[in-house]
Structure I
Amino acid sequence: MVIRRVLAPRIDFGALRRELGLPEGFPDAAQREADAAAAAPPRPAVDRTDLPFVTVDPASSRDLDQAMHLTRRAGGGFRVSYAIADVAAHVRPGGALEEETWRRGQTVYLPDGNVPLHPHTLSEGAASLLPDVDRAAVVWTIDLDAGGATVAVAVQRALVRSRAKLDYVGVQADADAGRLPDPIALLPEIGALLTARGLRRGAINLPLPEQDVEADGDGWRLVLRGPVPMEEHNAQISLLTGMAAADIMLAGRVGLLRTMPAPKPEAVQRLRAAAAPLGVHWPDGAGPGEVITGLDPSQPRAAAFVDQAAELMRGAAYTAFDGTVPEQPEHGGVAAAYAHVTAPLRRLADRYATEVCLALHEGRPVPEWARAALPRLPEVMATTDRTASAATRGAIELAEAVLLEHRVGETFDAAVLDVDAPPNGRSRPGRPPGGTVALDDPPVRARCVGDLPLGERIRVRLVTADPAARSVTFERA
């Protein structure tokens, strides 16, 4: 894992909140409904508090959607027990709280505090799978054979009790030391099996480092954090569950999928053409996902290749259907049909897709409130996806500009991640040639003007750093 931090002075994110029209609080009626639900939490008839579930999330998170428990099956293979917060049990259909969650669509995360999909009394309280308290959950039980193939799926409402709130850094340290807690001791083994199966299907995972802005006393840290292996293993459990959910909905001919076209052959060819100049070996017969998996994204040329590979991941959408299966039901990055069902505290769509899966699995009609919502969800999720992305990027751009505001004219070491010019060498009309560079220190990604050699280290000069415009620009030195 690579972590680089740079301290920034005080930053006011209020203008970004106002620009994006983010709500400051919940309407009184919605808050009252949430408080009432938190005061009288549901208690499902099925009791699975015997299973020692644990959660694995960023250390600061309190909106805990998922908890897991992994075991070996007596006849060989594995059993994945995955508890998901039962948000639908807390939100009354047709009520003020449901209406407000449709306005929000999803939780928006900002450094000075999130804008939650649900009031904190639920999202960080009565509905969150916090440790050492009983919680209503939707429990997915997925049996795998020794090779990681799914052989059985069950889903039911149940009462659960998490035993510990774990975080990625601590879990990775435990994994490296060979002392993972029993409930997730098998996570590296199962995660590796599922990853290998995905690569054989043609799945693509982009190991892009994350930029974050974190509070640090009276200031802020700009952080570049590389992914750790346990994060990928944990993500594989969520993907496994999403694929199981998609299969249930496709069999029942009603539901909501997360879809994306398969990478276009010409896009794959462009990426293959970029491999040799960047020193990336592409074995005969290997797919893009297999090539990317073998790279170290902390190296400039590999990072540039991974950045180029992002072009393969275009066109993600939500696809609702009822009666007729979508013509293209798969997600190109997963290389399988896939649905979002594992983050209902943070994503509106998951609540409704989960309810469809429960009804279909139990052989009963899908509740009308859930069925009627399906065709409306794609537009709401697309709109709020854009807002959430704009908030994340806007916060980082603001922090970068504040951090560099008084360093205009200085030069820095940087790696070239992307260039504007297409393979035919022609620049975009009306725009000087350039691209995107990633500074070594501070951890900033920004536009750079000049003739840039993809994947190489260069020196760049800071030309502008404007907090008001949230803009940072470099030129090749």
Structure II
Amino acid sequence: MKKGLILKLVITVLIVALASSLSLIGCQKTQTATTAAETTAAAETTAAAETTAAAETPSIKEPENKVTLELWYQDWAGGKSWQQAWIPKFEEKHPNIKVNATFLPFEELNTKIFPAIAAGNEADLLMFYDEWLLGKDASKIFAPITPQLYSKEEIKKVTFESALSRVTGSDGEIYAVPWGTGANAAGILIHKDLFDEAGIDQNSIKTWDDVKEAAKKLTKYKADGKIERSGIVFTYTEAANFFLDMIAEQGAAGKMLNVDTGEWNLNIPEAKNSLEMLKSFVDDKTFDPTSGDPFTSFPNKLAAMLVIGPWALGAWGDQYPDLKLDYMYMPKYPGVDKNVHTVVSWACMAVSKRLEGEKRDAALIYIKEMLENPEFYDIPFKTGFWVGVPGSKSYVDSVVKLAAEGNAPNRAAEIAGTVASEYVPSIKLLQTKISEPDLIRAIIFPELQNVFLGQKTVDEALKYLTTTLTTKEQELR
């Protein structure tokens, strides 16, 4: 009886053990199968992602055959010298690509590009200013830069996102690259030797009160009390730019222009504050508005400071090599914590829609080199014939880093990088349909000049500007 019971227990234990073993083996097989399925699925997902990434990655190849590109570029002394120095370097690096540059005066370039595109006889590479696209759809005019050359994320790494709005087509793709801007009203150009004579450290000037104090020390008077040398002057363009920027800095951009209705309103306290601040330099007798064209008076030292873009540092440094010029970034409007720049014109480069195959690739390679090869910007900064804000984010970042370490390539590059790092993030374009030449030069500045010369009151000028700008804006809608 006991033996039989023991035998039954042993058999039962063996059966349970065998069942457990089979169960474990089954679980292992299930786990193995699950793991294999997961691995396969993961591999398929990775492969799909890689395929998608490959499809999204631009495919630009170096031409195997000789390719000649025609380039239309603005004819100004610095720009012409720049391209004539750059093109041989580009061609040496890309021996199968030849670039023929045609230099056209600003007005001719402006009036020639779009009719030529309509007729199908434009150049392969086209320099233009992004404001020329106001009221136009870039996708109907130029060949796409994204996704052909860069993805949308990549282009934001090589150039500034704030510079892309006007060159973005209705389909959301980018159709040109911004490579530089003069950065009008980004700061103040100074005669460094006059600052030294007056015992003024430019690095100590942080506010507009500081600017006013410096202007008083720098102004020279004749025996009759009239101004012989202004402490500060304003160009026609920069005064108008600065006027709009100060309004926006006070948080009144939306009050100044109603984008939905196209109505301007400069009968507001912020506009009055801005114009009165500009006029205060006349009232303080540190700015003589009758001193003549600042493009003549400033280089001849009839003024010690000039509100202008950094482009002038290179332009005048090249023409007047004996001048000791330097540049200060624009102080903020009193009581605010950031600058705002409302009217900015970027010089851009675009590719003709007609191009295909190797010729299209060659044109895109040219644009890629412009943005990513530091040699492109080193040329003008090292030779001293252009100082503006580069459109290459990577170049600006590298110069800012080098400047912080005390190793900037030179003072011109340091100024360009420093101004760009402050200026570009402060861009908040005014959503007007009025072009810069009309808005700034033809409408606003003449009224500012009327105020400076005492021919109109501040209120009269603001009332006129409100009516005139509203009429012009609504004509363009």
Structure III
Amino acid sequence: MQPSWQRLLALAGLLAGLGGASVEASTNLLIWNHSGDRVTADVRGWPLLGLLEAIAAQSGWQVRVEPDLEQPASVKFKNLPSGEALRLLLGELNYALVPQTNGPARFYVFRTARDRATQLIRAASEKEEACQPKRVPNELIVRLKPGGDIEQLARLFGAKVTGRIPELNTYRLEFGDEAAADNARKLLADTTGVASVDYNYYFERPQPTREFTGAGPAALSLQLRPPGDSGRVIVGLVDTAVQPLGGNLDAFLLKQLSIAGAVALDPNSPMHGTSMAETILRSLEAVTKGNTSVQILPVDVYGANRETTTWNVALGIVAAVNSGANPINLSLGSSVNSPVLQDLVAAVAARGVVLFAAAGNEPVSTPYYPAAYAEVTAVTGGNKAKISSYANFGSFVDVVAPDANVVSFANRQWYVVGTSAATAFTTGVAAGLADQTGQSWSSILRVIQQNYPVPAPSK
């Protein structure tokens, strides 16, 4: 899907037949005969992302595209070899098909360089599956009203208390199996003393960065100075683990907090949290002219796991706030509206803590959490003229910020793009303004929204 002013034509379905498959979107038709590697198409103004979704669905390739490319396809042909067909469908754009020995071939679409093709395209079936929230099957998260007894409830339902957030009177319960958790959820919702109950949902690990072969920006030049009378500004980076940045930049990293267990730090490529830390420092450098007392508190909520959970994200936010972090950077998210996170965000904001969160990279207008909570500043990617084609939009979005950065790690350059990077950029700007001006957070948020406004939809 695209923003409403560039809405993709809906895919009608996958049709099998004649040794191939077809995808039809309104008047658009694409048929790929795999037995002869021949393609038939009749497309009229099909937006690029919709076309690539169809190609991903039929080819089985992992498709990636350079963000913000816009080249609708209008062409009609019958039974052409796939190479010739792709050239007609993609017009002036470049592409590369790279076979893989242990997985699907990778298909890159770009204008100038393959390394710029970073946006993953999901086939319609994959997108539908991705929209289904995944949860820890035998766990619930329960918030009690004052005076509630979690131990008594756990005994009543045959559960174990495996986690506690005393500040919220919130607990994680583990049951014998999924059926027991499902049954308990229904009963707990109507139990006296229970404020809320929900599943413990998974959050996907953010996409890794890609190596960048072009000319990167100048190396960061930051000097750490003692905080002034206005107080110390600590950015809570709730993300994956952060690797050492090298040189004097490590002075800007406080001791990492690990919520989800230890993780081996890859010495060869940056983790997502590392890329976000350097993006924050890059915008800090721009705001403070290279001299700042702001430091980053990394809070690893993923560990060595492929995913994190609602519970770990909540623990990460609590740990960051209890360690004095303000603002909090959340370059992560989910389509699930969790009452646990909603209550936590409200409680944290009531203490004067500012939270920035990524709006998501689908692109859809449906809410994405925790960005969509009223107390959070939701950041999407783009500029004053338009939201990036891959990025989520909608009424919950508060800020549209630059969404690409080149980071240095292991003596190489790496390209990061997405609403994660836009969020890190915005958090860095906010922290830099707080450090330089001593203004209130409400004043700083007004400045940010004035300088990085959401553009009006095109007509």
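No lab work stands behind these numbers, since they all come straight from the coordinates. Treat the numbers as computed from the prediction; the structure is a model and nothing was measured. Cβ atoms are built from the backbone, for glycine too; each structure is taken alone.
For distance in nm of label points 7 Å out along Cα→Cβ at positions 89 and 121, which structure out of I, II, III has the highest calculated value? The partial results should precede the final answer.
Details: I: 1.9; II: 3.5; III: 0.7.
By distance in nm of label points 7 Å out along Cα→Cβ at positions 89 and 121, the leading structure of I, II, III is II.
Could you figure out which one of I, II, III the value 22 for relative contact order in percent (Cα under 8 Å, 6 or more apart) was computed from? Mind dumping the intermediate values first?
On the way: I: 18; II: 22; III: 13.
Checking each candidate, the match is II.
For which of I, II, III does semi-axes √(5λ) of the Cα gyration tensor in Å, for residues 137-224 alone, calculated from the coordinates, equal 42, 18, 10?
Values: I: 30, 20, 15; II: 47, 14, 10; III: 42, 18, 10.
The structure behind it is III.
State the single structure among I, II, III that was used to calculate helix-only ellipticity at 222 nm (-39500 (n - 2.57) for each DSSP H run of 4 or more, over all residues; to 500), giving -16000. Present the calculation step by step, with values, prior to reporting the outcome.
Numbers: I: -10000; II: -16000; III: -8000.
This value belongs to structure II.
Looking at distance in nm of label points 7 Å out along Cα→Cβ at positions 97 and 385, point out which structure of I, II, III has the largest value. Write out the running numbers ahead of the final one.
Details: I: 2.7; II: 2.2; III: 3.4.
For this comparison of distance in nm of label points 7 Å out along Cα→Cβ at positions 97 and 385, the top structure is III.
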